[in-house]
Structure 1
Amino acid sequence: MTRREATGRLVARLRDHAVVASLGHPAYDLFLAGDRPANFYTWGSMGLTSSIALGIALARPDCPVVALDGDGSLLMNLGSLATIGACSPANLLVVVWDNEQYGTTGGQPTATSLGADLAAAARAMGLDATAVTTAEQFDRALDRADESRRATVIVAKVEESIPGGRPPLDCVFIKQRFMAAIGACEPGTRGAGA
């Protein structure tokens, strides 16, 4: 499963979810799979996607929040998992696209290519976490996340895919349309299930 295919599978299940995408390839794939005002594309903030998503989830417990992170980005701020585990908002899903490389900066290998296990790290920090390698496993993990009553992490082993487009780079525009969009979240919704 490529990262772009996995992103498409996730986007097909979104309802009123706020989605925070890591800079670079995760943001590019999200944009191509379905640009929408409730997508928040991060620029110049490598390693902070999960922290930004946590803040939104805590501020808006009525709004389901998805963080789309990369393995390299999450490794830069692994401590965010401890904070997410301690807070464990039921409306937060962290999806990590693990291609075992820093795809946006040239394909240098990350620690996951040497055996670092992000799902095990998340579990050690008190999170409901699973690793998946196929589209079917990913779908089942999304179903379980939708039923969970605490923050969930899905580490999806994906193949690199070539980005085909880029979201807007205007940070003020992205922020303003995102803020307007999440004001429309419906109370009582959870997760990315259908």
Structure 2
Amino acid sequence: MIAGCDEVGRGPLAGDVVAAAVILGDYIPEGLADSKKLSEKKRLHLFTEIQNHAVSFAIGRASTGEIDELNILNASLLAMKRAVEGLSVRPDHVLVDGNKLPKWEYSAEAVVRGDASVPAISAASILAKVTRDQELISLDSQYPEYGFAKHKGYPTAQHMAAIEAHGILPIHRRSFGPIARLLKR
């Protein structure tokens, strides 16, 4: 039972960092790739395929408060740890995208660019990205003036202008440079 694990949302100014862990087993969905390289339509199709056929999958996250308290790297590792711990089947080994591993008792290895080369990591990348994107789209209805459905919390000109015009929200990461600078004014 090999699990793949990946996270998304390290760069945005708003929202949780979200991780997923996936044990695919024998079924490998056609078209798996790094979630950032796939169209939204293809990601949504694979999101359903993975959920319907994976041996086990789980989502983990670290909140904006945890990101501000721990820093984004440690919060990302925490989200990945939570995702793996959420699996209904204990993995024999975990392959983690990147070059760092969470502190845990699992047999594991870090795989640089694993989201492009390891199917289980690609699957985790897709689950994490679609989950986070859907959450930001949902926040768009709560805060329509910020445009979260479009920029997903990243520091675009539109997002920065909305923050200037409407203020900092509870979902903004206060430790991130652009937000921290506004708070010092």
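For this structure, a couple of remarks:
- Structure responsible for -11500, with helix-only ellipticity at 222 nm (-39500 (n - 2.57) for each DSSP H run of 4 or more, over all residues; to 500) calculated and labels 1, 2 on offer: 1
- Identity of the structure behind -0.75, -0.88 (criterion: log10 I(q)/I(0) by the Debye sum over Cα atoms at q = 0.18, 0.24 Å⁻¹, for residues 119-174 alone, calculated), options 1, 2: 1
- Origin of the derived value 0.91 (Cα Rg over 2.2 N^0.38 Å; candidates 1, 2): 1
- Comparison of 1, 2 by mean count of other Cβ atoms within 10 Å over residues 55-62 - largest value held by: 2
- Entry that produces 2.9 once distance in nm of label points 7 Å out along Cα→Cβ at positions 7 and 31 is calculated, selected from 1, 2: 2
- Computed 17.6 for mean count of other Cβ atoms within 10 Å over residues 63-70 - originating structure among 1, 2: 2
- Source structure (of 1, 2) for mean count of other Cβ atoms within 10 Å over residues 15-22, computed value 29.5: 2
- Origin of the value 2.3, where distance in nm of label points 7 Å out along Cα→Cβ at positions 71 and 167 was derived from one of 1, 2: 1
- Among candidates 1, 2, the computation of FRET efficiency 1/(1 + (r/R0)^6) of positions 103 and 151 (r between Cβ atoms, R0 = 30 Å, to 0.05) that gave 0.35 used structure 2.
Only the coordinates and a few stated rules stand behind these numbers; no lab work does. Computed from a prediction, not measured in an experiment: that's the story for all the values here. Cβ atoms are built from the backbone, for glycine too; each structure is taken alone.
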